[in-house]
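Visitor: Below are structures written as structure tokens.
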Structure P
């Protein structure tokens, strides 16, 4: 089994983002999760916290289980 590290290029093998490729941005080894650029992104609605400020819709990249990832190119 190949060990996935920060900076590696990976391929998503299963789930809603199956077939997408991306670079590993960060790892959560104790939980068995990895944050991959462009994979598993969701929209979060933020309320205005002060008067005069507007609310926002922000794209957030959520972690993916490393069991769903295949290593394509290791980081050098």
Structure Q
């Protein structure tokens, strides 16, 4: 098991990156959307379909909301 103090400099830099945190938050939203849409359809819709659907329907509003209430 890796101890947090044993992370490479690159890993530490990546974890501290606001761009990377935004990427992870967006990915989480896409995965939630994938789960919701899969439940509605009764089958796995797949990541790519969920990604395209989320981007076209929800991304702009999600980003505006995040800008209005910035994360720490």
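Throughout, read-outs are computed from the coordinates displayed, never taken from laboratory work. Every value quoted in this text rests on a predicted model; they were computed, and no experiment measured them.
Visitor: Hey, relative contact order in percent (Cα under 8 Å, 6 or more apart) derived from one of P, Q reads 19; which structure?
Guide: Q
Visitor: Of structures P, Q, which gives 98 when volume of the Cα convex hull per residue in Å³, for residues 21-60 alone is computed from the coordinates?
Guide: Label of the source structure: P.
Visitor: In addition: Given 6.8 as the derived value for mean projected area of the Cα convex hull in nm², which of the supplied structures P, Q does it correspond to?
Guide: Q
Visitor: Taking -23500 as the value of helix-only ellipticity at 222 nm (-39500 (n - 2.57) for each DSSP H run of 4 or more, over all residues; to 500) derived from one of the structures shown (P, Q), identify that structure.
Guide: Here the read-out was taken from Q.
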